[in-house]
Structure I
Amino acid sequence: MAQVKIAVGGMTSKEDGDKLVAKTENVVGVRFVNANHEQGYVVVTHTDAFDEAAYKAAVSAAGFSA
């Protein structure tokens, strides 16, 4: 499956990373989200149905920036 790395602002702790994963793992096409709060990014493993703009909108809705 394909992967994409997306910079995310506002993640300052493991709890933030866990919150982000919980709020975005159900976006259409997402198979797995790995959040790295120390370096400020997520790696999203996804199918062909993945829409990066929709994922970034979910990140924003969760209180972070992408």
Structure II
Amino acid sequence: MKPASLLATLFLGLVSLGHLLRLVLHLQVTVGSFQIPIWTSLVGFVFTGGLAVALWLEIRRTPRSRHD
């Protein structure tokens, strides 16, 4: 398993978890005077969670070489 792939998977998983927590806890995010809608966290959760799962599955499918 490549360390960079594992790190990317963990990072994407944490970002996805952050979006899920915002959805569940109904946390408001304001940038300047603009309030970011809650629905953007649903998109962020699905997108980053999907990428994390796809990358994790790709890591698990990749055969290990003797030099890893």
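Readers should treat all values here as calculations from the given coordinates under stated rules, not as data from a laboratory. Model, not experiment: these values are computed from the prediction. Cβ atoms are built from the backbone, for glycine too; each structure is taken alone.
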### Task
Identify the structure, out of I, II, from whose coordinates semi-axes √(5λ) of the Cα gyration tensor in Å was calculated to give 18, 12, 10.
I
### Query
When FRET efficiency 1/(1 + (r/R0)^6) of positions 30 and 54 (r between Cβ atoms, R0 = 25 Å, to 0.05) is calculated, the result is 1.00; to which of the structures I, II does this value belong?
I
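Of the structures labelled I, II, which one yields 1.3 when distance in nm of label points 7 Å out along Cα→Cβ at positions 22 and 38 is computed from its coordinates?
Clearly, the read-out refers to II.
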### Task
Determine which structure produced the value -23500 for helix-only ellipticity at 222 nm (-39500 (n - 2.57) for each DSSP H run of 4 or more, over all residues; to 500), calculated from the coordinates; the candidates are I, II.
II
